[in-house]
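None of the figures in this text is laboratory data; all of them are computed from the coordinates on show. Quick caveat, the model's predicted, so the values are computed rather than measured. Cβ atoms are built from the backbone, for glycine too; each structure is taken alone.
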Structure P
C-alpha cells in the first residue's frame, strides 16, 4: 500500500506564510498559528490555509488561540472558508486512517484550552482510539523539554496524554507547544512489537524565531 505523506507544523505565531510547505497528501497545523487568536490573525491563517494545495487539511488550536476558545464559531469559519477540518475533540477518517485532535494542554496562567490535572485525566481516559493523534502539547517526558538556559527545568508534557498513548498505541503522535524540543522525533517501541512515532513539529524556538522546517511524516 502506498504510504501517505503528512506535512506538519505548529507554533508558527503569525509567521506561517514564511514557512516552506512542501507537497504532501495531508497538511496538519497543530496549533498556535497566532499570538492571541484575534480576528486579523485568524484571517491571516485563513488566507494561508486557502492557498495550500494539499488534498486534506487538518488543524487544531493552541494555547495562544484565545479567539477560538472565546468564540468557537471562529473555527467553523476557518473550515468553511478554507476546506480544512478542525479536529479538536473529534475523530475524522482520512485515506483509511483515523485522526483525533486535542487543543488541550496543562493549565498555565490564563492561556486558552488549559486543563486542570483532574480535567485532563477525565479527558484522556475517555478519548477515543486513533491511528494519528494531533495534540497541541506533548505527552509527559516525550519531547517536552526546553533548552538548558530556559528557566523551566522539569518535563512540561501531560502525564495523562502519556497514559492515553500507552493505552491506545497510535501509529503517530504530532504536537508542539514546547518550542525547545521543536523539530525532534522519538520512537516508542511497545512490548507487542508495535511502535508509536512521536513528532514535535514546532517551527519556532523559544525566542519566537523561525528555526525549524515543517515536518514530513510518512505513514
Structure Q
C-alpha cells in the first residue's frame, strides 16, 4: 500500500446469497463512490436460506448439519470476496472499514432448536448468517466494523456532517450519485452510511 492511498470504506447491503458493495471515499473532502459491485456470498448449489426453508422439514440434528455447511460456505465466500475487493482497490485506495446494517439480535444460537422457538429470530436467522460472516471477515482482515440500524442511515450521516437528513438524501439521490444504473434505495442508504463512516475516519467531509 502506498502512502498516497486514499482511505475507503466498504458499505454493504447484504441479501440471501449476495450483496451490494459500495466503495466510498472522498475527493477534495467531498464523498464519492469509486466503485460498486454485486458480489456472491455463497457457493452455487448451497441453500441460501436454510433456516426459513430446508431446515423446517428436518430433524434438529440434520438441520444443524445443514446450517453448519451453509455457514462454512458463506464465511468462505465472504472472506474471499472481501479480500478480492481490498486487493483490487489497492494501491489507489486503502480500505479502512466495513459499514453494514445492524443485526436485529446480538447473537445467533448454534443450535437450530433454539432458533425455531422464536418466530422473530427464525425470520432473521438467514440474514444474520451473511451479516455475521461479513463482519467476521472484515475484522479478520484488520478492518473496523460500523453497524447502523436499517432506516437510520440518513440520520447518522447527517449527524456526522452536521447537516440535515434532507441534505444527505438530496446528495446521495442526485448530486453525489455515481453514473449509471442501478441506483436503488439500498444503494442510497449504503452510500449514506459510507459517508458517515468515512467522515468519522478522515475528520473533514462536506457535501
Structure R
C-alpha cells in the first residue's frame, strides 16, 4: 500500500498544531502544584513529585505515578438526601489526589523516599488526617467515586443530564468532567492548571457557576 507524503505532512502539521494549542493552555508552572522551588525538592523538577517516566508505581491508576500511596481508611460521605448510591471506596483516580490531600502522607514522599513535609491542617487537607495516621474523613467534602448518569439525573430531579448537558468546556458533562461516569476529584479540579482558574478549578465558580454545571436545584 502506498503512503501519501501529502497525507503524512497534513497529519504532522495537525498534530503539531494540537500540541502547541495544548501547551499554550498548560500552566502548571507557577501554580499551586509547582513544587520546583521548594527546598525539599532537590531536583528542582515540577513533574517528579507526582510522575516519573521510569521506575514509577503504576498500581496507582496507570498515571506514571511517582508519589507514595495513602493507606488511610476513609470515612466516606453519606447522606439520606443523596439519590446516588453511597460510595463504598475511593477510586484510583481520586486516591492519587488523596495521597497528598488526605493529610496522612508527606508531600515529599516520592521517588521511594519517605518525606516529612505534611500538607498541614488547612483547606487543602480535605481528609483531616495527620502525617503517618491511618484514618481520614471525607464526610464533609463533596462525594467522590459516585456514579452520575442519566438515570440518576432523572431520579434526582435536581441534576443535569450529564450525557446531554453542556459542561461549558466544549462538550458534555460526561465527556469533560466524569471518569467512567463517576464523579472524582478531578471532575471539578484541574490538577495541571490547564484552564488557569483560581483554586485549580476546571472553571470559575463565581456565582456558583461550577456547581450549577451539574446541580440545577
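28 is what came out when relative contact order in percent (Cα under 8 Å, 6 or more apart) was calculated for one structure; which of P, Q, R is it?
Matching structure: Q.
Comparing mean count of other Cβ atoms within 10 Å over residues 31-38 across structures P, Q, R, which is largest?
For this comparison of mean count of other Cβ atoms within 10 Å over residues 31-38, the top structure is P.
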